[in-house]
Structure 1
Amino acid sequence: MIELMLLVAGVIAGALNTLAGGGSFVAFPALLAAGVPPVIANATNTFAALPGYVSGAAGFRDELVRHRARLLPYTIIALLFGYAGAELLLHVSNDAFNRIVPWLMLLAVLLFAFGNRLNALIVARAGGMRGARLTGAILLLGLLAALCVYGGFFNAGLGIMLLAYLALAGMTDIHAMNGLKLWISSVVAVIAVVRFALSGSIDWYYGTITLVGVVVGAYAAARLAHLIPRDLLRTLVIVYAGALTVWFFYTAYFAG
């Protein structure tokens, strides 16, 4: 029964990530419901999401080649600070993580709901911010480092944050931005999964079931994308994730 629940959750998560984003809002709670401890559930969710990032980045390989000058610095930062985020997670107790999760969920939901407007605002204003070259470049790299720490620690909402970062960095080609977003997410997830695996913090059995579901859901959604209203799906994800966030706050701070 648990295996079927995780498989279905993985299918839904994979489909959501392909169509609208927000798959972690399904996969992570499903792993918790299966009885996986919070820290391990979070690490396992990163493992289950990894194939989607890698296959997505591969789909944008032409855009990545055109922006290959960015790949080396972005990869180095993603490796170093994605690892730092994963290391940070491993030093947080399950009880402490339970209290942190509602705030991370709230941040992720807000980013999911308003990320497009944020990106548009940043694109509109980024042009006037490119004068201070050196200072701006250092601040941008520092921001990317912080985002990679977040991605290694929690992951949900990272894609929206990275799109906003790339817009702030002066990019306007959405295809190239999506490619770089997926590349950075892949690198962060890979190094985080390696660190989690070395520490024994991944539930391989439940994680693999979820991963299979994610792959199936992503493929099916890609084939059926033209049949599903994306705006309606986004609205449903926001409502569901918002309710889930309220539940996490209740269980962390008011239950018991």
Structure 2
Amino acid sequence: MEEFAAFDQLDDLQLGGWCIWQNSRFFRFGTDGVLLADFARCKKNEKVIDLCSGTGIVPFQLLARGDADRVDALELQPYLCRLMERSAAYNQCADRLRIIEGDVCNIRALLQGGAYQLVTVNPPYEPLGRGILGQNPHRELARREVACTLADIFSAAAYLLQSGGRLVMVHRPYRLPEIFQNMEQCGFAASRLQFVEGHRGERPALVLIEGILHSKRELQVEPALTLHREDGEMSDELLKIYRRERKE
């Protein structure tokens, strides 16, 4: 781990003093993680697990805002788990964040089935064979389906969730056909969907989607979320998400 330590940095989440340790050699969190935590609409009494957790941006957002009392986080890369541990110690929430180092494809050996009401995931966006592989294997694990596929994610979520539980995901819009196919195969019904566009009227860059296990729901398509105004500054919608006050 010493080879990476020089690239560690502590970043302010702008949430009442909460910070997160990251490393520039690995894949760092972006706006998509913040949007996912907000879109999840987590209830404090829900048992929550975040898959492909990285440095834990979604769990720390949920805890810092008071959306969740406790969160579990599953991450494959050992160094990212160590960074999450450092962040949990810094934020004095180690007793409320359980970090599980392991492979989502081996979920049945790691965790009890049917134990959660909410699964969040910001998975690798790109399938293998699309684009050129980079030279940094740590970033490639976060960007491409090197270690897990969409099918693996949905299978794991279906195993972890109670009937009626929710899976909330952020992904690329061009993969929606695969997402819907995997949802149906694993017993999920799509219940909410929101496209995310950089500027108003642009082609969406992201999609936020919620599925409910073993439930038939009418799909609710929410108004598109625009990230930036014409002058390039944050939109009012995005500022509202970043500035959302802590729940008591």
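Points to keep in mind about this one:
- Structures 1, 2 were shown, and Rg and Dmax of the Cα atoms in Å, for residues 166-229 alone at 16.0, 43 was computed from 1.
- Parent structure of the calculated result 15.4, given that Kirkwood radius over Cα pairs in Å, for residues 102-213 alone is the read-out and 1, 2 the choices: 1
- In this comparison of 1, 2, the computed figure -28500 for helix-only ellipticity at 222 nm (-39500 (n - 2.57) for each DSSP H run of 4 or more, over all residues; to 500) is attributed to 1.
- Winner on relative contact order in percent (Cα under 8 Å, 6 or more apart) once structures 1, 2 are ranked, highest first: 1
- Of the structures 1, 2, the one that 12.8 was derived from, the read-out being mean count of other Cβ atoms within 10 Å over residues 6-13: 2
- Among 1, 2, which structure scores highest (criterion: distance in nm of label points 7 Å out along Cα→Cβ at positions 86 and 182): 2
Computed from the coordinates by the stated procedures, all read-outs in this text should not be read as laboratory data. Values in this document were obtained by computation on a predicted structure and should not be read as measured data. Cβ atoms are built from the backbone, for glycine too; each structure is taken alone.
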